[in-house]
Every structure is written in structure tokens, then in C-alpha cells.
Structure P
Amino acid sequence: MNAEARRLVILAKSRWDPPMRREHALAQTARAAGLPVLFVECASDIRTFRAPGRLGWLRRLARAETCSEEPALSVLARSTIVPGHRGRLAEAAEARLARLQLRNCGLGRRDVVLATLPWQWPLAERLPAGRRVLDVTDDWTALVPAHAARIRALYLRAGASADAVVAASACSQELFAGRQVTLVRNGVAANVLDAPRSAPPRRRTLAYLGTFSERFDAPLVQALLDRLPDWTIELYGPCAYAGRAGKPAAELDALIHRPDRRARWHGPVDPDQIPAVLDGADVLLLPSRAGFTRGQDSMKVYDYAARGRPMVLTSAAADGASELPPGTLVADDPIALADAVCDGAAEPESNAAERARWASQHSWSARWPEWSAALLGSAAL
């Protein structure tokens with residue numbers, strides 16, 4: 001880019017609220033560094049077409065609407081018929097519709113467009129921009145196996161045409177056939193790092209904070225609670241199960257409706273409440289299934305470490321982290337997991353300080369120089 005970027009346009013894979021993902025952290029960090037942000041939410045598809053919101057959904061089919069506007073940060077809401085990952089026809093239709101919806105947003109040659117999903121790349125190529133960048137946080141060929149060949153082709157297409165490719169995990173390099181990929185790992189927000197840490201409550205409480213999807217091994221958590229009859233688990237975060245329109249899948253529903261009521265789901269959490277939520281547990285749990293973590297660098301690991309609490313992960317969750325904090329416990333079957341939980345609850349308090357020190361080296365603000373170089377090239381802030 002010959003001139004300083006006018007703004008960063010993020011084609012997000014989530015809504016703005018709750019702001020808990022990598023693209024939210026990037027938006028906030030870029031804005032703090034002086035780069036205005038246009039955050040384009042993932043589109044609401046036909047599954048969200050309900051009577052109370054029908055007119056808004058129809059209105060946003062024709063034109064994206066500003067649903068939040070703060071200084072140097074605008075958030076746009078969109079609607080679509082079918083999400084772009086459903087196949088080539090859906091991908092093409094979604095790209096064409098999005099271009100029409102964004103036509104009045106004043107996109108131009110000083111903007112940087114960041115795509116966060118491989119099927120957004122045909123749209124990113126067609127939007128007016130000075131630079132186009134792809135951010136890779138998952139291996140979507142594994143997450144959407146029915147369309148793996150097309151997704152692999154989209155990765156190669158982006159590798160050939162993008163001004164930069166960024167990835168959260170080094171293992172994503174192989175998706176791009178020799179193209180240089182910039183590694184920008186995930187991080188932790190200042191409020192999660194800086195809030196005073198409290199002593200463990202000693203109430204035999206587990207907690208999980210994150211998105212609930214097929215990646216979350218609810219039956220394993222069921223079996224773990226059966227092995228730990230005096231423990232409870234608090235579950236925080238939104239649902240993103242395929243085809244469930246934000247509702248729990250049957251396996252999560254079974255967990256939160258256990259007869260003993262020892263698993264409680266609280267839904268999304270305001271970012272300002274994350275320290276209190278995590279500090280309310282004696283042990284933090286990350287029970288990921290195998291096959292769902294490739295290409296990841298788990299944000300939960302950074303948040304958990306920042307609060308100093310003992311952490312128990314499955315092997316799949318450990319594989320989805322670029323680095324593990326000191327004292328992380330890894331186990332897979334219910335018996336070994338239960339032993340790890342008890343060991344974590346009995347660990348020395350010095351371990352908490354070591355984890356917090358580790359997390360302090362991985363703040364989002366510390367990631368900005370790498371992000372800036374990839375997004376802006378020679379015009380990096």
C-alpha cells in the first residue's frame with residue numbers, strides 16, 4: 001500500500017456480541033493502535049428466520065445494517081439464504097449477495113480486507129481493497145469433511161492471490177503448498193491478565209469457558225462427573241452446533257439436565273466477567289474431541305493460564321495449543337481425568353504464579369507488531 005491504511009475490514013466468522021474470538025481481539029487491538037475497523041458479522045441465514053425478527057432479517061438481505069458504532073469501530077449485520085460453506089453454488093451466491101449488501105460501505109483502495117474463512121476468499125478477491133489477507137484459525141478440511149476438496153482448493157487459491165496469509169498454528173503451513181505463512185498465535189486480553197487473582201474457592205468446582213460445538217466432548221464430561229460425585233461444573237459460552245441455530249445439541253442437553261443438576265450452563269459471558277467466572281472454579285477443564293482441533297491455537301488456554309488455575313486438558317485439546325502453560329495436566333479417559341482434577345486441586349499455589357507469568361508474555365497487544373506487518377505490509381503501524 002502506498003499510503004497509510006484507511007481501515008481494516010474484517011469479514012468475521014461470528015457476531016460481534018459476545019466479543020470473545022480472535023477476530024474480536026484483532027479488531028480491538030487494531031483500533032487501539034490507531035487503525036479504524038469495519039467488522040462485518042457473519043450473516044444470519046434462513047434458519048434464523050423467525051417471526052419476531054422477520055422484517056430485520058429481510059431488510060438485511062438487501063443491505064448490511066450498522067448494528068453498533070463506536071469510535072473507530074463499526075459493526076455491520078447481514079442476512080443470507082444459505083451459508084457459503086454448503087457448496088460452490090452457496091459460496092458463489094453468498095459472495096454475490098455480500099458484495100451487494102456492502103456496496104454502500106465506501107470500501108476503497110486504502111482499505112485492508114481480512115477474510116477469516118476459506119469460502120470468504122472469492123468475496124475478498126472481488127471487494128475494493130489495497131491489500132487482501134486470509135487468517136487461518138482452523139483446518140476446515142477436517143471440520144467440514146463433505147466439502148474438503150473445495151476448501152483445500154480455496155486455501156490454494158488464497159495462497160496464490162493473497163497479499164498475506166496468517167495462521168494461528170504452524171501446522172496450517174501445509175495447506176498452502178509452499179506459500180509463506182505468517183504465524184500469529186492467539187493471546188489474552190489485558191482485562192483477563194490484569195484483574196487481581198483470588199484464592200481458589202475450595203468448593204470442588206470445575207469450569208469450562210468457550211464455544212459449545214461438536215468439539216466439546218459432553219459425554220466425557222458426563223462420565224467425569226460420575227467419577228467425581230462431590231464436584232460440579234459451570235459451563236459458560238454460546239452454542240454453535242451444526243444445524244442447531246444456537247441451541248444445545250442433544251449430548252449437551254443431556255449433560256445440563258443431569259438428575260443431580262451438577263452441570264449448569266450459563267450461556268455467553270461478558271468479557272469483563274471472564275476473570276470472575278474463571279476464578280470461581282477450583283480447576284479449569286478443556287475436554288476437546290479428537291479431530292476437531294487441527295490448525296487451532298486455543299484461546300482458552302491463554303485465558304485459563306492468566307487466572308492461574310489448574311488446567312486439565314484432553315490430548316486433543318493439548319494438540320490444539322501451540323504451547324502449554326506450566327503444570328498443565330493432560331488425560332483422556334474418565335478415570336485418568338478424575339485423577340488429574342484431584343491432582344490439580346491439590347497442587348501448590350506457586351504453580352498459579354508460574355502460569356500467570358507465562359500468560360503475561362502472550363498478550364494481544366504483544367501480537368500487534370506481527371499482525372500489523374502482515375496486514376499493512378510496508379505501511380505497518
Structure Q
Amino acid sequence: MRAILKFLLSLVLVLALLWVGLWWYAQGRLQNGFQDWADTQAAAGWKIADTGIVRGTSPMHAVVTISNLTLTPPADETGQSGTITLPSLGLRIDALNPLVFHTDLPNKISVAVGESVDIAINSSSIALSQNLDPSAFFNKTVYPFRGGDFSAGNVDILASQGSLLVLHIDSITSHADVNFGAGAGATALAVTTNFNGLALSPLFTKVAQIPFNGQISNFSLGATISGPLPADLSSLAAQIRALGPQDKAAQAKVVIPAIRKWAGQGGHGSITIGLTVGPTTAKADANVKFDANVQPSGTADFSANHLDELTGAITNAYPQVEDTISRAEAQLSPYLTTTSTGGQTLGMNLVYGPPGITINGQKVADMPPVNWDTLENPPPAPAPAPGDGSGADSPPVSQ
């Protein structure tokens with residue numbers, strides 16, 4: 001009996017030591033992972049700063065906390081940049097759920113753009129979790145995530161150092177699934193995002209006379225990308241960052257061949273958009289695939305109801321747009337109908353591909369072939385012409 005008890009105690013001690021070692025290793029990986037990310041962003045022109053990184057003390061949670069994190073992106077073509085400030089940022093893995101990586105975001109995030117724009121983003125709850133690929137624990141070359149979830153509640157976007165409400169959002173939810181090893185028939189990336197209860201500040205709504213109290217009940221966005229993505233996706237992203245946003249021609253030489261290769265290996269995708277504002281619910285969805293000649297084809301559907309109530313409210317608030325809305329209704333008249341339950345409704349089914357473009361079964365245009373070589377090597381931008389505002393064509397000023 002004594003031998004059995006001694007064996008069990010030894011086993012418990014060994015397991016405890018193994019767990020403490022694993023916990024210490026996991027915290028080290030979290031800290032090193034953050035530092036690697038910061039180094040990557042710095043190489044792309046970002047400025048990353050903090051006042052310290054602290055590891056957790058409980059063996060039930062592998063945690064590192066970064067204090068006073070500031071993120072400054074590269075300046076744009078005008079030389080302007082901004083700064084995102086987070087009072088703290090936590091990176092956490094719990095012992096009881098070791099394959100879920102949590103990012104503990106603060107309930108207040110500050111954004112400053114230049115010297116004149118100061119925005120605060122406040123929320124009552126905010127959470128980001130990502131599902132880990134177990135093989136990434138011991139292999140730094142493996143993309144570590146298989147997807148994840150984001151949620152935030154009672155989000156307020158405020159200006160003037162947090163004193164002026166600009167926009168309120170009841171809730172934001174997002175879910176993503178990732179499989180970068182997907183083949184031609186599998187989904188590599190699927191993302192869905194929902195914004196519920198968006199409302200502009202009552203002050204702005206009243207001053208600008210915005211219909212429906214400046215509220216949007218729901219806005220949703222979903223997208224899927226299927227087929228084999230480039231194996232060197234992270235390298236491509238690094239190349240694009242290194243080129244900078246202004247060098248469009250160089251970016252095309254990197255991006256277009258990757259898209260062409262993806263399309264030629266069975267790549268396909270889809271997108272959906274939903275919007276509910278006032279009485280109207282609108283939806284759009286589209287998909288694309290490619291044939292043996294890497295030419296795109298697919299469908300797109302658009303629908304909306306109660307358009308008469310929607311446009312009536314807009315023209316009552318802004319009479320100056322009545323002519324514009326009337327012209328749009330005239331152009332869309334073949335696709336508009338009226339029902340007793342949906343009011344004025346829009347219904348369009350678009351089919352596109354090498355034979356041409358049809359809407360609701362009627363051909364409306366030819367579809368020119370995609371020239372991938374031209375996309376990869378776009379012509380240079382034309383030189384500024386006289387009269388472009390540079391003053392080059394102005395007569396000399398007499399002295």
C-alpha cells in the first residue's frame with residue numbers, strides 16, 4: 001500500500017512539474033509571439049510602443065499583459081498618420097481550454113488622427129477568441145489559427161476627447177473559419193459579421209434631419225474564399241507592406257499573379273451583404289468562379305422591399321435629391337414591382353460570364369475577357385497635363 005501511495009505521489013509531482021514547465025513555455029511563446037508581431041509591423045513602417053510586458057502568476061492561465069500599447073501606422077502620401085492607444089492588452093490561454101487563444105481588449109480604445117481628430121471607442125463588453133492549431137505550439141512556421149470569434153456590446157464612438165457621441169452600436173459579432181491548406185473544392189476562409197442597432201448621435205440626427213432617427217437596424221457582411229491559397233501567403237503580405245501604398249504598379253506585379261494562380265487552380269468565392277433601415281430590408285449576394293481559360297463567371301442577386309416608403313422619407317427630409325431618385329427609379333423600372341405586403345420591391349438576378357451579362361434573363365451587355373497580363377503590368381499613369389491645378393500652364397507674373 002505504501003509503495004502504491006508513493007508511486008501516486010511521484011506521478012502527481014511529475015505531472016505538476018510537467019504542467020508548470022508547459023505553462024512557463026506557453027507564456028514565453030505568447031510574449032515572443034507578440035514581440036515577433038511587433039517586429040514585423042515595425043519592418044512595415046509601424047511604430048509600436050508600450051510601457052512594459054508582465055507575465056501571469058496563476059498556473060491555470062498562461063497570460064502576458066502589455067501596458068499602454070500604442071500603434072502608429074506609416075504616414076500616408078500627405079505625411080499624415082495617427083495613433084491607436086490601448087491602456088492594456090492581454091494575451092491568454094486557459095488551462096481548461098488550451099486550444100482557444102484569448103485577446104483581452106480594453107473597454108476603451110483611443111484613436112488620434114493628426115492634431116485635430118481625437119476619437120474614443122468605448123464598450124460595455126468586448127471579446128476576441130481564436131481557435132489554435134495544435135501543431136503551431138511547437139512549429140513556428142505553421143499559421144497558428146483556425147478561425148475565431150469577436151463580439152462587442154454597447155459600443156460608443158465619441159469625438160472631442162470622449163465628450164461628443166458620434167455613433168452607437170448595440171452589438172457587433174463576427175465569426176471566421178480558416179483553412180489555409182484547403183484544396184480546390186474546400187473553403188479556405190469564411191467570415192460573417194453583423195452590426196445591430198446602429199444609431200447616429202441624436203444631435204446629428206436632429207441638425208441634419210436624418211430620416212428614421214439616424215438608425216440602421218442591421219448591417220451584415222459575409223464572404224467566403226475557396227480553393228488553394230498561395231503557400232507563401234505571409235511572404236506575399238510582407239512584400240506588399242514593404243512596397244508601400246503608393247506603388248500600385250509594383251503591388252500589381254505581386255498580387256495579380258497570386259490571384260491568377262489561385263483562380264487557375266479552382267479558386268472561387270462569394271459575398272453577401274444585408275441591410276435593414278427604416279421599413280426596408282435589402283440584400284445582395286454574388287459569387288465568382290473561373291473557367292479553363294481563367295475567365296470569371298457567376299451570378300449576383302439584389303432585392304429590396306418597401307422602397308416607396310424609404311425614398312419618400314428621404315425626399316421629405318432632402319427635397320433636393322428628388323430628381324436624382326426619380327432618375328434612378330426610371331432606370332430600375334424594369335426590375336421594380338409593387339406588392340400588398342412589400343410595397344415597391346426591387347428584384348434583380350444578374351448572370352455574367354464570357355457569353356455576356358444578363359439581368360432577369362435579358363442580355364444587357366457583352367463581357368470583355370479579362371487580360372491578366374495587362375492587369376499584372378498596368379500602363380504607367382499619364383503625366384500631369386496643363387490645367388491640372390499645378391500652375392504649369394499659367395502665364396508668368398509680370399514684375
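Can you spot which of P, Q the value 16 was calculated from, given it is relative contact order in percent (Cα under 8 Å, 6 or more apart)?
Structure of origin is P.
One of P, Q was used to compute distance in nm of label points 7 Å out along Cα→Cβ at positions 180 and 236, and the answer was 4.0. Which one was it?
P
Of the structures P, Q, report the one carrying the highest value of FRET efficiency 1/(1 + (r/R0)^6) of positions 68 and 148 (r between Cβ atoms, R0 = 35 Å, to 0.05).
Q
Of the structures labelled P, Q, which one yields 1.27 when Cα Rg over 2.2 N^0.38 Å is computed from its coordinates?
Values: P: 0.99; Q: 1.27.
Working through the options, I get structure Q.
All of the numbers you see were taken from the coordinates with simple rules; none came from a lab. Keep in mind it's a predicted model, so treat the numbers as computed, not measured. Cβ atoms are built from the backbone, for glycine too; each structure is taken alone.
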